[in-house]
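What follows draws every value from the coordinates through simple rules; no lab data is involved. For clarity, every value in this text was computed on a predicted model and none was experimentally measured. Cβ atoms are built from the backbone, for glycine too; each structure is taken alone.
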Structure I
Amino acid sequence: MDEYGNSGEGRATRRDEAVRAAVEQGLLGPDSPIVGLLDVTGIRESAAELRAAFAEVTAPGTPVLHAFAVKATPLVPVLRLLREEGIGAEVASPGELALARAAGLSPAETVLDSPAKTPAELREALALGIAVNADNPQELDRIDGLVRSAVSRSPLGIRVNPQVGGGSIGATSTATATSKFGVALRDEGAREWVVRAYLDRPWLSRLHAHTGSQGIPLSLMTQGVAETYALAEEINRRIGRPQIDTIDIGGGLPVNFASDATAPTYAEYARALREAVPGLFDGRYGLVTEFGRSLLAKHGTIVARVEYAKSAGGRAVAVTHAGVQVATRTVYVPGSWPLRITVYDGKGRPKSGPEVVQDVAGPACFAGDLLAEGRALPLLDQGDHAAALDTGAYYFAHHYAYNSLARPGIYGFVPDPARGVRFATVRDPQTLASIVAESGGAHAGALTTLHAPGSR
């Protein structure tokens with residue numbers, strides 16, 4: 001059992017019951033061959049674990065905002081659920097800010113981080129009082145002008161890159177020497193520029209760094225936070241007063257995709273931070289965290305019907321309705337983003353039997369559209385279901401419209417003594433009319449009306 005009671009066994013049991021109920025209640029079947037399922041109980045438990053882990057290590061009365069990284073699962077009902085569980089929102093685009101506001105998140109519960117904020121985005125955030133972390137000197141110049149022209153309640157800070165190195169996945173390593181994010185502290189003159197920026201701007205009160213992501217070990221994450229804390233201490237010492245009152249340590253806690261166990265846990269990370277950076281938790285600094293994948297990944301499942309079962313070159317191939325459109329990273333970079341696959345029969349019951357090496361393929365028209373290649377599983381037959389586990393973050397909410405495949409419906413679920421499982425719609429399945437509209441249907445004749453001068 002994970003700390004604070006969120007057990008992998010409990011998640012697996014709830015998932016099995018939900019898949020069977022989805023078939024029985026008609027959410028999954030021949031006419032709806034792919035769905036996303038969200039375990040509401042598990043999401044609530046993860047939010048509680050996060051709050052409890054940091055409450056254990058922080059001094060009483062310390063202001064702490066846990067802001068969910070909206071990019072991980074940009075769904076309004078998810079953001080509303082997390083808000084109910086005491087979790088705010090970290091947004092990185094106008095769209096994500098709109099989602100957070102639609103979910104009822106207040107400006108005080110919201111943080112804006114993005115490497116490409118426009119003047120309009122900055123103006124809106126400062127008008128609303130949303131916390132903003134400037135990514136670079138040019139952005140800070142823009143904020144200077146906005147602060148001079150209008151009073152703002154926004155807490156403002158600078159994002160720095162401690163340049164402590166990368167992890168096992170280069171594309172998700174945010175603290176390398178050449179990362180595009182933040183002010184690179186080890187570059188010549190950069191650290192002194194950051195210190196001077198605070199000396200010259202009494203209204204800068206936060207310092208932000210995001211070291212972690214999938215593939216980053218806890219030791220490297222902790223080192224990044226320690227170096228950010230040391231910089232905050234240096235700045236306040238140079239100024240002669242505690243001008244920086246809040247440190248935003250980002251998120252990025254990696255997820256174990258090899259089993260149902262939660263590893264590492266929030267409690268392990270919080271304790272590692274307290275051991276390495278005790279001054280961060282003594283009450284002198286408020287804290288902001290920006291966890292995303294670790295809050296949602298374990299609580300999502302994509303379930304797809306097997307449309308056909310065939311063989312090629314002596315290998316069994318199950319052709320399903322889940323592929324690159326819902327699992328883009330896994331299909332294109334399977335070595336970095338492998339997914340566990342669980343097999344269910346046509347009635348949604350876990351399927352057992354001798355394991356057979358087989359491919360679990362998706363519906364897109366290219367050979368590499370595989371959820372799993374050469375995987376030993378109970379043999380998938382036509383009408384069975386393949387479930388991709390741990391897909392609650394960066395999967396069914398990030399649709400890739402290859403072959404104009406429709407976005408699947410997403411449903412939250414909880415155990416229900418009366419019905420077995422109760423579902424709520426999080427996002428409706430995409431309609432064909434919506435696909436046509438998004439593909440310029442309203443402008444079908446637009447190009448035929450354009451002619452070069454003199455061509456007709």
Structure II
Amino acid sequence: MSPVAIILVIYLAAMIGIGVYSKRRVSSTEDYHLAGRRLGPIMIAGTLAATEIGGGSSVGVAAKAHGDWGLSAGWYVVSAGIGILLVTLVAPALRRSMATTVPEILARRYGKGSQTVTSVVSVVSLTALTAVQITATATIASVLGGVEMRTAIVITGIGTIIYTWLGGMWSVTLTDFVQFFLIVFGFAIAVPFALNAAGGWASVAERLPEGQLGFTKIGWPTIVGLIVLYFMTFSTGQEAVQRYFSAKSVKAAVLGSLLCGVFMSVYAFIPAIIGLIAKAEYPDIVSNNALVQVSVGLLPPLLAGLLLSAVISATLSSASGDMLGAATVYVKDIHGTFIGKPDDKRELQLSRLVIIVVGVIATTIALLSQAIIPLLVFAFTIRSTGPFAAFIFALVWRKTSRLAGLLSVIVGTVVGFVWEFTGQPFGVMSVIAGSVAGVVVFLVVHLIDKQRGRLVGDAEPPTEAPQPEPALQY
């Protein structure tokens with residue numbers, strides 16, 4: 001076994017060990033889904049960043065930089081950082097809601113219809129996002145270990161299921177905290193070594209195709225569209241919002257969100273530079289293998305192991321967060337609404353069972369479709385275009401139209417879905433078309449119902465937050 005492979009095995013064993021430790025801290029469903037609502041700002045920032053810096057932000061960005069986007073691929077992550085900073089504006093409302101899921105907030109204000117539609121699109125999109133991260137991790141394992149891609153996908157899927165199943169949000173948060181630092185420092189250290197091995201920046205730039213160093217090659221419409229996409233998907237996406245729900249206080253949620261946005265923006269262009277190095281050194285490789293090829297071809301074994309551990313950290317933390325989010329929404333909003341809410345012990349058992357089911361389905365999707373960024377963007381689009389307007393207005397307005405919420409969820413989802421599958425007419429991104437349609441429908445119906453005196457508030461006000469434990473004050 002190569003030194004790089006040995007480092008990765010040790011790292012993965014450590015992650016499983018954290019999962020086993022986390023399992024001991026889980027005594028209730030609130031522990032499993034929300035880490036007992038005891039996360040401080042540093043923990044919030046780390047788990048948010050590690051969750052959102054996934055396969056698309058590492059393997060995917062390096063692949064796009066190696067391909068058509070060049071250096072401008074870094075905007076994919078800068079846009080995400082800006083999106084998180086914008087979500088900070090609604091972070092206080094998210095934490096004060098004392099909710100567990102996004103559909104729960106819609107149910108309080110708009111009823112079961114809105115809750116059901118949002119729950120279904122959330123579970124579908126989160127399962128697809130899990131598949132993306134499994135694919136990204138398997139890409140590394142396949143190149144590094146010399147195993148067939150399908151075999152790598154199955155192994156990765158099983159490993160992700162195990163450590164998510166063990167400790168839920170405790171497991172995800174603690175592993176994210178470790179993984180975040182591996183991601184940042186692993187990439188930051190690797191770039192100078194890779195550049196030196198490739199002959200320096202001047203040598204790399206000289207061998208790149210014309211226009212590959214264009215800072216805004218992807219175009220401002222795409223950049224603005226990505227910012228809108230990320231603000232929408234992070235403010236309504238269960239895997240992100242669940243972190244805000246888990247904060248020990250409003251202050252912790254806000255500060256953690258700000259730190260995360262800054263961290264992501266600083267990190268953004270590092271994997272893009274690695275993709276450019278791969279383009280100069282290995283112009284004919286499959287773009288998805290760009291990051292791994294630079295690691296094993298240009299870096300010392302120890303550093304290659306550290307970098308690939310960081311990449312696997314990014315993808316596994318995102319996969320586990322998406323998987324847990326899908327299970328949480330199913331248990332709380334689909335099973336709890338239509339089959340019946342079980343007691344705490346049975347709900348915990350059901351949550352772990354759903355983790356396995358979601359993991360198996362996601363692994364199957366990864367086997368059938370090995371796309372990364374296209375599937376990522378599609379999942380973000382279908383899960384955010386519909387619920388966005390209803391969710392945001394429910395957070396910032398004390399009373400809204402119930403009918404406006406339901407219709408905006410349905411219209412926004414349908415328009416976003418159709419727009420995506422008709423090739424994004426007029427060059428307008430699906431997320432923009434769907435969200436605009438949802439906002440317009442919401443505001444029109446809301447104003448009509450306001451004139452008729454039909455505005456309503458929340459049916460179930462949030463409960464008081466439990467007191468945070470001193471052990472997790474950071």
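Here Rg and Dmax of the Cα atoms in Å was calculated and came to 24.0, 78; which of the structures I, II was it taken from?
I
I, II: which one has P(r) over Cα pairs in 5 Å bins from 0, in percent, for residues 250-401 alone, as calculated, at 2, 9, 16, 19, 16, 12, 8, 6, 5, 4, 3, 1, 0, 0?
That value comes from structure I.
Check the numbers for relative contact order in percent (Cα under 8 Å, 6 or more apart) across I, II and tell me which is largest.
Structure II comes out on top.
If helix-only ellipticity at 222 nm (-39500 (n - 2.57) for each DSSP H run of 4 or more, over all residues; to 500) comes out at -9000 when worked out from the coordinates, which of I, II was used?
That value comes from structure I.
On FRET efficiency 1/(1 + (r/R0)^6) of positions 50 and 386 (r between Cβ atoms, R0 = 30 Å, to 0.05), which of the structures labelled I, II is highest?
If we compare FRET efficiency 1/(1 + (r/R0)^6) of positions 50 and 386 (r between Cβ atoms, R0 = 30 Å, to 0.05) over I, II, the biggest value is for II.
Comparing mean count of other Cβ atoms within 10 Å over residues 122-129 across I, II, which is largest?
The maximum falls on structure II.
Can you say which of I, II returns 2.5 when distance in nm of label points 7 Å out along Cα→Cβ at positions 154 and 186 is computed?
II
For which of the structures I, II does the calculation of distance in nm of label points 7 Å out along Cα→Cβ at positions 74 and 378 return 3.0?
II
Given that mean count of other Cβ atoms within 10 Å over residues 330-337, derived from a single structure, equals 16.6, which label among I, II identifies that structure?
Answer by label: I.
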